[in-house]
Structure P
Amino acid sequence: MTDALPVVGTNTPEFAAQLLRDLYVSLRRNLQRWAEVTHQTPQPRMGYVGQHLVSVVTGLPGGRSGARGDDLKLPNDKAAEIKCCYRVDQLGICKLCGAKVASIEKMCPNIECKSREIIRKDDSKWLLSPKSEQELRELFVPIRYYFVLFEFVDLSAADDIDVKIFTVDPTSLGFSLCMIDYYFNIRAKSKSSAPFNLWPHSLKFAMMKPELIYWSVIKPDDSIETKLFPGIDAAQSIQIGTLDGYVNSDTLNDDAIDELVDLMQVKTNDLVLPKTKRKRREIILKRIQDTRVRKNWSNNDLANSLARAIYRDRISTQSEWTRQFAPDLND
């Protein structure tokens, strides 16, 4: 992929680290310095920095698009889309009085409070926002999505910063069914028509079968350690977590769990199930997880089965869309 339309000579870990130093680390430090004077947020806008980083990491140029057009040019007139999620330096909240607390503040700025009990936030997410059927169709034009993530390794310490790039194939069932479901079910029933929130580390993201292609860590002294780089290291497939860990998931509801049992032919008729809904879910999910391990299900098969179990009934009236964008739905 990196041998066509190259960003000449720049797709190396050293160039990626230098880009982060120039476009992010220096900016972040300057914003923090000025935020102490202005009391404005020290959080930089990271969308375009993410685009620059993806170009350097992949060796592929952007389309000079800004907010419109192709984010990344691929061979044979193909394109890719870049999304950035920045979870560093978000405003926190004082646990005692509810005042907003900047990331650089160690105590509540309320002079009558001064509490050090601060709730730090890291709830940013990637946004996808088709507002019409045409825009929904356009979500499937890119042949690849690059999801860029900046987040603290440990939110409570707020020291090391992970910088990661994941790739997702929009033809994967997890992506296509999720987007169709969002547009025709979630958005259609929403008064605000809010964008789709794709949360890092969520089940919905894992079902899209993302691969981690780049990973670096920015240290407190602003040095950068590269842990994963394409062409040097193999991409890492992001695995779906332990299934009983999703017992509180709204995405994996009771109907979807029962459907997954049928799809994966999991034996549950010997289970003694309590009346308590949560405990019932936990026991069945634990059985599915045990079967997953015993039968050594592949992550690919599990992701596809989960997507079918969760979405198939929900979008059964959208056969025109599933035929075109999710042809593997009923396989």
Structure Q
Amino acid sequence: MKSIVTITSDHDAHIPFVQSHLEQEMIVITGESILARHELSYYVGENGTEVVFKGDPLHDVSAVWYRKPNSFSRVDVPVHKTFEKYARTSLDGHLNQLRVQFHEATWVSDYYALARAENKTLQLRLASKLGFKIPETLFTSDVKAARDFLNEHQTAVVKTMARAFPSDDTQSYYFFARKITKHDAPIIRNLHLAPAIIQRAVEPAADLRVTVVGNQAFAAQVIVNEEDKDAPVRDWRRDYHYDKVKFSKYVLPSGIKTACIELVKDLGLRFGAIDLVIDKENQIWFLEINPNGQWAFVEVDTGLPIGRAIELQCLNPPTR
């Protein structure tokens, strides 16, 4: 039987949603498993590269699910502080060799396509080309440019470009997407230290999350508590963290559904989690796509068969 490899981190809650549909066990490789002394080796010779994990050569790998493996910068490494950076970069370099293995397998999705698709200017350009409405957006490290943008648009949403956040949870409120106006100078005065995305605010009637798997798109509406609808923070992920939102099934217009599927394909992906917003005039706007976004909570709330679609369309398609 063909093997399916999943590259992720320990305790990934998404694995059971796909594993339950598979006849074979996934081979789950994590950075933490290396620290647990499980072998990960690459034997390179004239006939190519053989990957060995836990003592077993990984042959006949038909699919690779590249989830969210932890960087070793986030993992405790049992070495003296003097050698922490050395050890962590060595471990990262070793695990990252996986990104170019199993070249005959189907990847969900290819790591380098994922890295390219993270570029939000590219996302907006391709989405606009496909016919999505997109809000005017500024990516900047310049306070004057930000103030000029706010003077023109009055109300905007500011988003971080960071990939790591302060460890003090009491400060986390300030790092989610939030509404600002030209009077919110403290928010933008240090852009030279932390460049940001500033986007014309679309007054939302509803937020949508569209999970695309291959040729399928699963749409869900974000149901927010009434008391939170007018909050300055406009990021449902924060509310979900505090158990303040749920999801319900949503039927997308056929043109929007097709555009979502095409966007994922144009980015070279097999999966993508797209954030849309419906304004007060019932127009649908594209905000962004997370090329490797979380989705298990959507399946839990809605029953949408996302895990089954990943298994059937990408990891273990039926033979013809």
Structure R
Amino acid sequence: MRVKASAAASVSNLGPGYDVLGLCLEVPRDEVLAELTQSGKVELVEVSGDEGRLPRVVSENCAGIAAQEILKRFGTPGQGVRLWLHKGLPLGSGLGSSGASAVAAALATARLICPERPKRDLLFACREAERFATGSPHPDNVAPSLLGGLVACVARPTPEEPEGVEIVDLPLPPGLWIAAVKPNVEVRTADARAVLPKEIPMSDVVANLGAMASLVAGLASGDMAQVGRSLIDRIATPYRSSLIPGYEDVVSAACDSGALGAGISGSGPTVFALTVSKEVAESVASRMAETFRGQGHEALTIVGAVDLGGAQVEVL
């Protein structure tokens, strides 16, 4: 039995929602082909689309780790899977590349060995893969990639599960489009976290909390002007923007060409912008890429709506 799963890129933080908010894009997507075996283990047969940069060892690859976790918790003795991973997401982009691989592999493996399990039951495996990739099991990329839409990742620690989290689905207005532009530089998540200060001024925390509340309210009510006013961040952006060449100019170009607002996607270097139509998103993406080129960096442009369905799987 074979299945194929795909999981899309995601924009985490979304301005003021540091390590809390995450949004699922339509494209690009990672794909995992999985085959049920009786080997009792996970085998990573092939990885493509990564220019040979990702590990081929199961225990060192996010797709392999996520599949192992699913097999460990839900499998029966003797069950195993073979995986073929194709990377559609750019590496080191701030678009949840490692998370998309983990989500696709977890979903494919689960479809083979425990098809009755709902998607939310697979989040733990994706988080373990993120722990390997980034040093922290943060869910703000894997949760939207797995479940779709816009989510808030709320810490719910318990004695049994100190890293417990609740994923809250948040409302979105119709017609929201995203332009995401990645310059040809890479920012490792570990490096992006390292530039953050150990302590954040209380005034900055309060500003972000207010902005996030305003952002969520604006998205829920469809007040796009309020959404644009709320895409501010005083926790991560002031420090991470220095890792992205021409960041301020790129954001200005996005807003001048019709974006509601813009910011850093995850740890960067991708810059995202929210818009009210496909046509505006395409124009915004073009201007952002042009501005990056003015800084001496070619850029990949991505334009799409929000993927409300999240990761997908089909039996072959």
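Values quoted throughout were computed directly from the atomic coordinates according to the rules given, and no laboratory measurement underlies them. Please read these numbers as outputs of a predicted model, since none were measured by experiment. Cβ atoms are built from the backbone, for glycine too; each structure is taken alone.
Give the label, chosen from P, Q, R, of the structure having the highest value of distance in nm of label points 7 Å out along Cα→Cβ at positions 72 and 96. Walk me through the intermediate numbers first.
Details: P: 4.7; Q: 1.1; R: 2.3.
Of structures P, Q, R, the maximum of distance in nm of label points 7 Å out along Cα→Cβ at positions 72 and 96 occurs in P.
Which structure, out of P, Q, R, was distance in nm of label points 7 Å out along Cα→Cβ at positions 16 and 264 calculated from, if the result is 2.4?
Numbers: P: 3.2; Q: 2.4; R: 1.9.
Answer by label: Q.
Out of P, Q, R, which has the highest value for distance in nm of label points 7 Å out along Cα→Cβ at positions 112 and 248? Display every interim value, and only then the final one.
Numbers: P: 3.4; Q: 4.5; R: 5.2.
If we compare distance in nm of label points 7 Å out along Cα→Cβ at positions 112 and 248 over P, Q, R, the biggest value is for R.
Quick one: helix-only ellipticity at 222 nm (-39500 (n - 2.57) for each DSSP H run of 4 or more, over all residues; to 500) came out at -9000 when computed from one of P, Q, R, so which one is it? List each step's numbers first, then the result.
On the way: P: -9000; Q: -7000; R: -11000.
It traces back to P.
Quick check: 13 is what I get for relative contact order in percent (Cα under 8 Å, 6 or more apart), calculated from one of P, Q, R. Which structure matches?
Clearly, the read-out refers to P.
Consider the structures P, Q, R: one of them gives 37, 24, 7 for semi-axes √(5λ) of the Cα gyration tensor in Å, for residues 80-159 alone as calculated from the coordinates. Say which. List each step's numbers first, then the result.
Values: P: 37, 15, 7; Q: 37, 24, 7; R: 19, 18, 12.
Of the structures listed, the value fits Q.
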